[in-house]
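Where a number appears in this text, it was derived from the coordinates with a stated rule and is not lab data. Note that the structure is predicted; figures quoted are calculated from it, not measured.
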Structure I
Amino acid sequence: MTEGDIALTPLPQADGRLKPRPAILLRRMPPFGDWLICGVSSQLHQQVAGFDEIVALSDADFAKSGLKAASVIRLGFLTTMPSERFLGIIGSVSRERHVRLLDRLSRFLAPMRTE
């Protein structure tokens with residue numbers, strides 16, 4: 001497993017049940033090596049403009065993603081997951097997209113400067 005991979009893992013649904021869903025492996029976290037992941041959904045209307053990111057059918061990394069349809073990477077749907085909970089790797093996003101996601105998330109989490 002590598003940063004930027006897309007894995008299938010059980011994630012909670014609106015009804016509380018767990019369902020295998022795709023998730024982006026963002027970063028391995030200390031101290032136990034669990035993964036910080038964000039959910040991926042084919043429900044494009046869930047996109048938060050300027051925060052989430054769409055993987056479109058026309059994107060250069062769509063074919064390697066393993067996704068079946070255009071999907072939204074939901075940066076607000078974060079959790080950590082141990083490696084043994086992943087059901088398998090279905091694909092990956094480009095290095096450029098992975099870096100862009102980490103950058104966007106880190107800018108959002110950074111304290112606002114007041115001067």
Structure II
Amino acid sequence: MNEQLTENKSIYLQISEMIETDILREILLEEEQVPSTNELAKQYTINPATAAKGINLLVDEGILYKKRGIGMFVAAGAREKILSKRRRAFLETELSRLLEEAGRLGITKEELIDMIREKAQ
């Protein structure tokens with residue numbers, strides 16, 4: 001977790017997204033301990049309660065779980081849950097926005113698919 005915090009989004013949301021990204025990149029693996037709230041607070045110069053709020057979001061989603069007296073750990077199946085959540089978000093936001101703009105520009109579905117194929121090469 002070497003990313004920088006920005007002012008575009010709440011800090012606790014950024015903390016939870018950074019942990020999710022580390023899980024997606026397999027920097028944090030299932031059953032591996034995640035940084036503590038105090039470690040996160042020190043690293044990003046934030047209030048430990050803010051870091052805890054970000055971690056607790058992931059606990060509520062079943063991505064992290066607590067081992068009493070030890071710390072927070074990545075839950076089994078966490079990567080798949082994150083992939084599913086982010087794919088849904090991509091579909092609802094990015095892809096919807098792309099299709100709306102393509103429609104405004106008169107780009108057909110076939111042209112859009114060709115553009116994506118060309119860009120992906």
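Which structure, out of I, II, was mean projected area of the Cα convex hull in nm², for residues 15-78 alone derived from, given a value of 5.6? Computing mean projected area of the Cα convex hull in nm², for residues 15-78 alone on every structure in I, II gives 5.6 only for I.
Using the calculated result 30 for relative contact order in percent (Cα under 8 Å, 6 or more apart), pick out the matching structure from I, II. Going through each structure in turn, the value belongs to I.
I have -5000 for helix-only ellipticity at 222 nm (-39500 (n - 2.57) for each DSSP H run of 4 or more, over all residues; to 500), calculated from one of the structures I, II. Which structure is it? Each step should come with its number before you reach the end.
Working: I: -5000; II: -18000.
Only structure I yields this read-out.
With P(r) over Cα pairs in 5 Å bins from 0, in percent derived from the coordinates and found to be 2, 10, 17, 18, 15, 10, 9, 8, 6, 4, 1, 0, which of I, II does the value describe? Of the options listed, only II reproduces it. Could you figure out which one of I, II the value 53, 28, 11 for Cα extents along the principal axes in Å, for residues 47-102 alone was computed from? Here the read-out was taken from II.
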